[in-house]
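As structure tokens, here come the structures.
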Structure I
Amino acid sequence: MEKADFFAHETAVIDDGCAIGTGTKIWHFSHIMPNCQLGERCNIGQNVVVSPDVILGNNVKVQNNVSIYTGVICEDDVFLGPSMVFTNVLNPRSAVVRRGQYLRTVVKKGASIGANSTIVCGNDIGEYALIGAGAVVTKSVPAFALLVGNPARQIGWVSEYGHRLNFDESGLATCPESKDKYQLKDGAVSKK
């Protein structure tokens, strides 16, 4: 493990080969498995499992009881809500070994995934997307999309600050908090 200035509670287990960034905190009963990369200023809550070779960017917030399985990459500023889970095999069977067949899932910069959500492997989550609590994501998610339900369905768009965007007839919207402007064009949202 590369030694940096990070905090790990005495009950946390950190396996060999991990790289953990400065300012990261790993709390009670969490297990960081071999060869993980955790960026700077991450917060890993209680009872979190980070499986081998997972990559977390800077300032990733992982709430309690989260499972992040091999194949997952979270970019900077991602939020993973309490008890959410990623899968890494589409058709798991106890008697069939599928190691090495894990599907990759990328959670892009600034995305938030709500409590008790499930992200089925192989489906990327776009930048600043917001996945509602309890959603089951079975398809890739566009940037700034707001999804809820099981299976998850898109019900709108959100800003970088997580506010619902209301687009006018010309496809423009303003975030009520940041005052940033967004454009909806051809089914995709971009910041102006």
Structure II
Amino acid sequence: MSIVLKNIVLASALVLSSSYALAEPETYNIDNNHSFANWSVRHVVSKTSGTFSDVTGKIVIDRSNLVNSSVDAKINLLSVNSSLAKRDEHIKKSDYLDVEKFAEMTFVSKKIEAKSATEGVMTGVLTMHGVSKEITMPFKVLGFGADAWGGYRSGFEAYTSIKASDFGFGWGLKPNASVGDDIEITLLIEGIKAK
């Protein structure tokens, strides 16, 4: 075999191996220092918003075929922040989140539908307040790239809307309730690639 032919074969093998490596699912651990579960809910005639800042879990993503991806995430409800400490303490009580009994919210995906190479819809089970419900959540893949500390990161955005009453919360169903039943949730997630 000539040197030229050997080089062509070697180059082809490298291209194929790198394409195969890209097609392999990648695992990212959610960075809870740079991930947020933002929420908003009706208050009287306007809206109140806040965030849960302690989001952890794992994302497995197949960039070449999003349907092979999965999400397993946990939100610490004790990390609620509405920009007012007194309100946060009220939200944590049994009138609302009841964090002494139910301090976590979890989401485990069951199915991913791809709309494009960077957008899709997740279907999975959301568990909160001792109740598990299947929900859908449109999402976007925001990108991938190296960070300043020698790691490699991914970015995602997802959103959904749930009813508090579906999870056993009754605050929005009371007569003349000042807080609504519908909760809008936006997830801003940054993952660190597992070594």
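Readers should treat all values here as calculations from the given coordinates under stated rules, not as data from a laboratory. These figures come from a predicted structure and were not determined experimentally. Cβ atoms are built from the backbone, for glycine too; each structure is taken alone.
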| request: Kindly point out which one of I, II the value 1.01 was derived from, the read-out being Rg/Rh (Cα atoms, Kirkwood Rh). | output: I
| Among the shown structures I, II, from which was the value 0.60 of FRET efficiency 1/(1 + (r/R0)^6) of positions 100 and 156 (r between Cβ atoms, R0 = 41 Å, to 0.05) calculated? | I
| Among I, II, structure where mean count of other Cβ atoms within 10 Å over residues 84-91 as derived comes to 17.9 | I
| remark: Comparing I, II on relative contact order in percent (Cα under 8 Å, 6 or more apart), the highest sits with II
| said: I have 5.4 for distance in nm of label points 7 Å out along Cα→Cβ at positions 44 and 68, calculated from one of the structures I, II. Which structure is it? | reply: II
| Entry that produces 0 once helix-only ellipticity at 222 nm (-39500 (n - 2.57) for each DSSP H run of 4 or more, over all residues; to 500) is calculated, selected from I, II | I
